Each structure stands twice: as structure tokens, then as C-alpha cells.
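Just so it is clear, none of the values below were taken in a lab; they were calculated from the coordinates. If you're wondering where the values come from, they're calculated on a predicted model, not measured in any experiment. Cβ atoms are built from the backbone, for glycine too; each structure is taken alone.
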Structure 1
Amino acid sequence: MSEAIECDVVVIGLGPGGEHVAGSLARAGLRVVGVDERLVGGECPYFGCIPTKMMVHAAQKLRDARLVEGRAGSATVTADWKPVADRIRDEATDDWNDQVAVDRLVAAGGTFARGRGRITGPRTVTVTADDGTETSYVAARGIVLNTGTSPAAPPVPGLADAPYWTNRDAVRLTELPASLAILGGGAIGCELAQVFATFGVRVTVLEASDRLLPPEEPEASAAIQRAFEDAGITVLTEARAQQVSYDGAEFRLDLGEGAVTAERLLVAAGRRANLGDLGLEHVGLDPQARVLEPDERMRVADGVWAVGDITGRGAFTHVSMYQADVVIRDLTGVDGPWADYRAVGRVTFTAPEVGSVGLSEAGARERGITVRTATGDLGTRGWIAEDPGPIKLVADADRGVLVGGTVVGAAGGEILAMVATAVHAEVPIATLADMHFAYPTAHRGLQTVLRALLD
């Protein structure tokens, strides 16, 4: 190995947050080395947000067309997966090639190192290329970690030896199976379940919890359960696979009492942080840590920052980008604002969408807040569009402000913007309830719920 190369910052992992840090610091004149052994850009553009939303959008087109009958005339709809697969390959992922992203970093003034990055000493990173070549970099200002997560699989006997799919396989499909079992009823599992069912796949979802989307409000889970039942999706809650087997043509999931069979199996049962063999011990961090816990400036150790999924603040691109901005400010000497997670929003892109921000009712009670809640629906616009809601708002009764909210509907993620603003800015509920709400819009449904909190 040759003598270490000096630089200002090394970024290990170029997901959305890491790429943003590397490019921004390079444009600011710092000597930046970006390191990644996988695709520059991370999970989001190649296997997550972008291709899956193309799938969701395509499925919505089919659902809309099927609603023409009895409302606007008649229509014949034939599902075809090929245009979806082609668009994902050609428009979203460049056939899973990251050259555009690499060129973007280099054009910003950064250096790209393809390989596995590992901390080998204070402010020192060694990169091992595919051919075994090692190059070390000494970062005068420090190291930024953005190594992300990978699909996790539960320790079910037989599962590790079976050719199951993860989200990474699902977005690469060029042909759909006749039937699909999905292990996990969280956001990823639910989004993909509904997409494939809309395209004619017989789908069964198995969720170990007592409801779909366990982190969300029970009212939201119930709405998605109804939508799935209407779409012909079989939902099995409190279902734990005891054994998985595959005979070359069919998967079988034994549940103790009964079994589920399907042509293919998709595992969407969570993700694990990519922190193994990262050399955390060389900077005083626990090498067995499940997540890293940064301070308000995203620092996790002397000369080390972390952003994205590995911080445990939500596996969302927007959180990673938000944290990246904090790191950029810290490394360029800008005095804040620093990290604040009161109003982290999230959207599950099912039909209807589930948009949530801040604390759930259960989460607020766990924090000792004097909780008041109110529920409602999307009102007149929801009735016109056959989009019933629900809406749920969570208030701190002592302070008279919102601490969380959930909106379920075709535009749930968009309506959420107002609730997120209210939570973030701590706008008094009395002020919100007395605003003008355009009629007939879906967001007008919020006013009724806000006023109920004041009664």
C-alpha cells in the first residue's frame, strides 16, 4: 500500500445524504473523497423511492381506468408490466449504472474511490478495491459516514436457503409471477403488495404484528386493511412463519396452524444498518452498535459525523438530506440551525396514501404529554372523490399545539404539509382552526378536526 493521500473530508457511503455532503463540500472548495462499493446515489434512486414510486404511479393509472365504469362512461383495461419495467430500467436507473452520479461528484471537484471504505485510525480511511488494492486517505477535518442499510431477513428455518426476493429484486422484475407471498406488512411490503395485486398477481401479506403498518396510527392501519380486502389481497396478521421451504416451483410458509403457498416470496421484514467491519473501534465507537447516535451537529465521535439510516432517525431520504445539510454547515463553519426531529414526516404510498408527521398518540403518551386527539375525514372533497380519509391529529393539551398527525387519502402526503408546518412551528391550534380553508378541498377536512380539539 502506498503512502496515505491527504484530503479534508472522506465520505464513506454515497447514498442521498453522503452524495449531498460530498458534492456540496467539494463545491465549497474542500478536498473531498467520496467512497462507495455499491451504486453512487444509494438505495433510493435504484431500488427504493424512485423505481417503486414509478410502480405505484403505474398501478394508480390502472385503478383510475377501472373506475371509469359508472362514473364517466366505459373503458377496457389490460395490465402490462413491460412499460413499467422499461421505464424503471431506462429512465430511473440507467440500467442500474451510476456513471452519471459519479460524474456529478467529480464535476463538483470531488474524488471518487470505488471500494469498501474502513476506518483504520483517527481521521484515516482505507479503501479496498475489488481487485484487493488498498489506498489510504487522511482527512484533516474528518470522516462522514452514510453507509445506509440492507434488507434484513428474520431467522426463520429454511429461509436463508430459499431464493426469496427483497425490494432490490422486485424493482428489477421484467415478468410478474402468478402468486406472491410477502413476509412483512410495513411500508415496503404494503406498497409492493398493492402494486403487484393491481397488475393481477395473487398476493398474500403476512405480518407478525396485529395490524398492517404497525408504526402508524391504528385508524390508518384499518383503512389500509379495508383497501387491501377490496383489492383482493389476503392479509394475515399475527402470522409468524415457522418454516420456509421451496421445491423449485413453489414456496411454502408453515404458520403452525395452516400454511401459505405462492410461486414467489418477497421478504420485506425490516432492514439492518451497514455498520459491520467499518472500523468503528478505531474512533471509540462500539463496533457492534445497531445504530449510531449523533449529537445535534450529527457528530458521533471526534472528527466523525453520521447521516442517514444508520442514525436511527428514520430510513427516509428526506431525513438523510436534512442531516447532510447539518453536517455541511458544521464542516464549513456555519452556525446552525442544528438537527431537530419534532416534525419528521413520512408517507406510505399505498392507495390511499398514509401521511404522518411527529408523534403518534401512543408515542406522545409514552413521553408523558397530556394528550388530546380528534379524528375526522376528508369531508366534502373526500366524498366527491370517494376518498373517505381518515384524519387524526394529536395535541399537547397543556400547550395547545399539535405534536403529530396522520392523513389518509389519495393526497395524504400532500395534505400532510400543513400539519408538518404546524408541528414544526408550534402554531397554536386556535390559530389553525380559525384559518380560511378553500372549499371544496381535501385539506379542508383538517378544520373540522382542529376545531374538535378545542371543544
Structure 2
Amino acid sequence: MPKIKKDKNGQTNSINQVRYGCALGAMHSVSAILGAIPITHCGPGCVDKQYMSLSFYNGYQGGGYSGGAVPPSSNLQEKDVVFGGAKHLDQLIEASLKIMEGDLFVVLNGCIPEIVGDDIGAVVARYQEKGVPIVSAETGGFKGNNFTGHEIVTEAIIEQYVDKYAQDKETKKKGLINVWSELPFQNTFWRGDLTELKRILEGAGWEVNILFGYGSKGVKEWLTIPNAEFNLVVGPWLGLKTAKLLERKYDQPYLHLPVLPIGAKQVAEFLRAIAEFAKENEVQTERFIKQEEKEYYYYLEYFTDFYAEYWWGLPAVYSVVSDAAYNLAINKFVVNQLGLIPGKQIITDHTPEKYHEAIRAEYQKLAEDVGAEVEFVEDGYIVNQLLKQEDYGHKPPVIFGTSWERDTVKELNGHIVEVSYPVSYDVVLNKTYIGYRGALTLLETIFTTAISKSA
């Protein structure tokens, strides 16, 4: 058997059990905007592979109006590689505009046209000159993963569509905020999470551009981005690049809160930080927190009977294997709310290295006297080896991870709660694990899993 090469950080020269899609996977970011339609200029099978991996075998989320099997694709062949596919793309766009009903069309490049030099920007520009609401995004797979593609697409829509069609860009509306957070479809629970995030922000008195999913007004909501008072980035790193772009373009400040709030403690800290930053809605924020905590702790009071008495088989130590946003959020919650002990923490989303130091610092202050070490690993083989090497004590651990970890968790005699791509043993409609309501659902999931296994 050939020896697997590793670099100085212990990473291999290949990735087993990959935890994300390619840049073209950002077609899902487009379809997550109500009224927006992706048009893909790529080889045959590229769209299907992104859909099956990021949506179907990841919570069975479906495709909806403009995702799944719907997006038009040029399905480039050998002759397009030799002679170029720009003409083919032109025909595809023309046909799509006749057949598809949409408020915005986004053309995404794949690897083949980027390699052979197809200028999709020039093709799209001809339609833009005619007043067609269409933008182009260079999302060849070698640009990076779908997190990278998401940022490319977001910037393309802002630069080529919002900046052109938004009315009165200089006017700011007091209390209106743009929220940049989870990556649609990549995060299995994004629909429910964004709905809960918007609910708690509105409860605290804010008007919210959530931008993706059912709670958004779709494409027309994007046109109000320049009118927001400020931008709110929720998560360790994704969204920061967009917020900095909007700061330069529209003179909008931004607030970065690295922890997705789960449970009463985190939500209260989250909402108070926003009120303090903006010097607004302080009274409404406190009123909302008091109201929500009354309900939250009502349910938790009854839960404590179980938690105090059903001691056999319940986990004491845990590990999280997920993207950076969910990893940090779950760590904060289970340490502060449940008092569990952190074991190995592994972030798998290819977080840009420039953010590593700040993220590591967050893990050193999970609670007043609790910290944890975090590893940035993308290779599934290494992930599972790290989990097997961890000392979880005499009780079965709980692993917050993916479908890839199921066999390893069996070897550890532990419990698995799937929270990150791919989630293939859970059908997800609007489930959320964040906020007040999501925290209760997460508690139900954790301990239902634990007692079901011990039964």
C-alpha cells in the first residue's frame, strides 16, 4: 500500500470524505434567494453532483423553484473545449430568459470554461446593456470550495445588480440591518436557523434583511441592502468579506459577532451586544429577552428532572466535527448550558488561515474557566483518527458531527448527533438548532439519541 504523504501540519496530499462542495456549489446560494435563478456554464454532471451532495444527501433539502434539476446548464462537450463555449452560453441565456421566470439571473462559470478562457462577463454584459437583470460570477471549481463561491456570487450580485438598480443608495433607514451568516444548503439547518435568527432580531426591535430563504423578500430585499444602518456578521468568518465590501461601497459600519447564539445565555449576550453597538432598542431588547427566557426556562425546569435523575449512559465528554460556525456555537452551548467537558474539536470547512488565530482565541474562553483546543482538518481519515485517539473517560461520548463519523462513533460506543454536512440520516424541513427554540430542539435531539442507544 503506497504511503500517504503529509505536509508539516500533518495534512495529506488528498482529501478523504470531503466536507464541502466546489465553488460552483454557490449555485445554491443563488437558488436560496427567492426570485433568483442560477444559469450554469459548465460540464455535464457538475450541477447534478453539487445538488446531490449539498442538498439531497444533506438533509434531503430539495431543490425548490430554481434549484435541484431546474438550473439551466450549458453541459459543455469536447467541441466546446476545443472551440470555446461562449456561443453556447449565449444561446443558453437567450433560451433561459424565454422559458424561466425570475427577478434575477446569475451565470456561474465552471472549471472547463475558465480553463479554456470563455469570457462569460462579456456575454452577460450584452444582456445587461439591454436592461436584463443578470450578473456573472467566475466560480470555477479550482477557485476554492462553495464558501469561496458564495462570497464570489454575493459580491457579483452587489456590484453588478444591487449597485445598479437600488434606489436612493445614500439614504440609511434607522433600525434596518443586513444579516450575513450561514451558508445556504451547506449548513443543513440554514432555513430554520435564519428564520429563528430573524425572529429574535425582530423581537428585539430590528428590521431585518435576512436575504436568503423563506423569511426574506427575495431579490427586492437585496435592493435595500444599501439602505441598512449597518451590517451584522454572525459566525466566525463567513460574511466578513461582504461586510467590508459594503463598508467601502456604501459607508456602512459592521458588527461581527463570531458566535451563532444557542440558548438563553448566548442569545441574551448576542442581542445586548447589538443594542450596545447601535445604541438603539435597549428597552425592547431587555423586554424581549425577559419574555423569551420565561418560556425557555419553563421548559428547562421540567427537563432538569430528567437531567438530574437519568444519569446512566448520559454523555459527559463531547467532540464537535463541523464547519466553524456550528462548531463554536455548539461548544459555547453545551459547556455553559449542560456543563459537558470538551474533547477534540475539529473544524472542517477550509477556514481561511487568516482567521485561525481569532477562532482559536474564542475556544480559550468557552466559559469562565473552560477552554478547548481546536484543529482545522479537512481530511475525513485524519478526522476519524483524531476522534479515536481522544480520551473520553468511562462514559460514552457524544459526537456532534456528520454521517461520515457514524462508524467511528460505533467503535467508541458513543452517541452521534449529525449537525454538519453531510447529514444523511435526518430529513430536514425547517429544523433549527439556534436561538431559544433551536436550543430546546438540540436538547431533545441530544438526549433522545442518548437514551435510545442505551435502551
Structure 3
Amino acid sequence: MQVSVENTSALERRMTIGVPAERIETEVNKRLQQTARKAKIPGFRPGKVPMSVIRQRYEDGARQEALGDLIQATFYEAVVEQKLNPAGAPSVEPKTFEKGKDLEYIATFEVFPEFSVAGFESVTVERLSADVADSDLDNMLEILRKQNVSFEVVDRAAANEDQLNIDFVGKVDGEAFAGGSATGTQLVLGSGRMIPGFEEGLVGAKAGEERVLNLTFPEDYQNLELAGKAAEFTVTVNTVSAPTLPELNETFFNQFGIKETGIEGFRTEVRKNMERELRQAIKSKVKNQVMDGLLAANPIEVPKALLENEVNRLRVQAVQQFGGNIKPDQLPAELFEEQAKRRVELGLIVAEVVKQFDLKPDEARVRELIQEMASAYQEPEQVVAWYYKNEQQMNEVRSVVLEEQVVDTVLQKASVTDKAVSYEEAVKPVEAPQAD
């Protein structure tokens, strides 16, 4: 087998492979002999059909099959011989494809970029630290109460946080528009569900009252046909209901499946959950800063095949998350390219750090992470046992731990400053940068 390689770009390779005719004929004959043992042809007993008849009937198919298998086999033999690491399937173009002659074909493909991760010292990290104060716990209990609020019909004017049952009809330029009308809709004033001005315009309304609201859709409204347009909503208030917060009693505690009894037991369990959330938030923010630093210090070219695969994965995830009748390939690739590029770059960089420092998942940390996740459930021992019986889940946890070990490796050389903050600031999500 003859192999030559041409570098057509930083990552693309054009490899010409020649396969001797003798090897092709050997593979063709092997398939014809297999066919002869089981072929059923009128006038001949099974296994007694002359090879000339077998060749006349089946050689073309056997040759096509042999050539396909040989191209696949010789391609991988060639990349091993040339010490290449393909990042995706090759595009194959035959040069010579004639019976009795050597097979020659061209395989064009991308390889993984070769690089060493550097610049650890340039990575800057602000590591937050915080505690769950009693006031934070009190605030969380109020949030839990509000999440479980009930409403009772009242005979008074509506105020913020009341729940209204309404009918409404929306019109643009005097014409009703799709999705702009509803009957019997429950709306909590101040929830921000409706466009600006809608909920505010119903404060002070009473049951049986009709109000006309002249509003404007936001410029960035998701329905581009309505964005920035003026609209008129005719709203009829059917009922006004006032919120009633649940008491902190056993009935309320039981909704959360907490075994501990009494208010102190409940507070203890809620605090544990908040502390777990706090640890995860701090760890996540440190990790994001480390990954941002590695990306900035290690610009790499991404193989198109890997980028395309990641875009397709994100498309599928989007369809699964939002539903609807749309197919993944109907979503524009541009929507996902930036996120896909970041994921692929980080995947390559993290893999290289693992290789450079010969990192392997710390099984003690694996168990610790599983126990941490299991502690959020009523029967943590069963959750831990389930993980250890499920190899796929275990591998996913090991990947997470290995990524944490990469972060720890970088932190040893990075510029790290510690900052004490409040619980709320520590768990607050990082805002994405606004596009210009």
C-alpha cells in the first residue's frame, strides 16, 4: 500500500492511498467463495455451482463490496502509519477504479489540532466565599411560602400580588392578532408575565370592570411581527383574589418531604440545601473563570467536523427543550455556532490538560460528589447505590470530577484572589455580556 499526505490547511489533510490489485482480487475472490457455498441457482445443487457461473452473476456486487471495505480498512491503516488523528470521517474521491488495476483514491479530512496548553499564570480568578446567615434563611423561607401561596376571592379593588381572572382581546391597527386574546386567564399582578403596562393598568380594577389598555410591544419582543407596534387590549376582570401565605407548620413542611419535625428541623434542612447550592455556585463561578482564562491564553483552530457535530447536538437539545413540530435541521446553524465553538475549544483544551498532567479521576472525589448529589434526596443511600450500579452515570460523574481536577491544576498556577460576599451575591447567576 502506497500513501502520500499533503497539508492543504492547518488542519486539513489530503491523503492519496494506493491499494495493489492483488489485494483487491483476494478480497473479491474471498466474497465469491463465500457466496458459492450458499448460492441457490436452478440446475445446480447448493455448493456445487461452478465458479464461472458464480463470477458471472455475483462478481460486480462482490467487487463493489470489497472496494468499499478496502477503502475503509486502508484509510485507517494509512492514518495509523502516518500517525494522524482524524477529527471526522473523510471525504473519499476515487482516482482509479478499474478492474485488474491498482485502486487509488484520495481521502480528504481534518485532524485534531496539536498544541500544548500554556498561560496558566495569566488566568485570573476571583474566588468568592460566603455563609448562609439567619437573615438569608429567613428570606428563603419567605420565598418558599410565596411559591406555595393560595388565593381567595375578595370584593375589593385589585392590588399588586393579587390574582385576577380575566378575559382580554388584543388588537393591532384595529385587527385582532394571533395569540392576543384569551378567556378565563389567571394573572398575578406584578408577575411580569405580560408586556409592560398591562399588569400595571389593571391595578385598582374590580370584578366586573372593563378596562382598555393602550400599550406598545417592546422592540425586542420575541414575535418580530409585533415588536415595537402599538396595541389596544380590552380587558374584563372576572374576579379578584388576594394571596394567602401558608403557615410554617407540619402541613407545610410535609410538602417538601422533610423527615425532621418542627420549625427548627425544617430550618436545618433548608439551610443544608442552601449551603449545598452555595458551594455549587462558588465552584461553578471559579470554573467559568478558569475556562475563560484558558480560552484567552490558548487560541486554537477548531476542526469543522467537530464544530458541525456540536451544532447538531445543540439543535437537538433545543428542540427537546422547547418542543414544537420543528426539526433540528430547520434551526439556523448560526444560532448555535458561537456556543458550539466555545464547547469544542474547551473540550480540546481540557483534554490536553488531562494529557499533559496525566490526570485520572480521583475515585474518592467521585464518591464524595455522588454523596453530595444524593444528599438532596430522601433516601441518599439508595441514590448512591444506584449510581454505582449504573456505569454510564458513573462515567459522567468521573468526567465532572476530572474537569474539577483540571480546574484545581490551573488554580495552582493562576492568579487567585479571595473575596467575602453575601449569600445572595455568591449564588446570583453571572449575567451574560450584552451584544453591541
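Give the label, chosen from 1, 2, 3, of the structure having the highest value of volume of the Cα convex hull per residue in Å³.
That would be structure 3.
When distance in nm of label points 7 Å out along Cα→Cβ at positions 190 and 334 is calculated, the result is 2.4; to which of the structures 1, 2, 3 does this value belong?
It was calculated from structure 2.
Of the structures labelled 1, 2, 3, which one yields -8500 when helix-only ellipticity at 222 nm (-39500 (n - 2.57) for each DSSP H run of 4 or more, over all residues; to 500) is computed from its coordinates?
The read-out was computed on structure 1.
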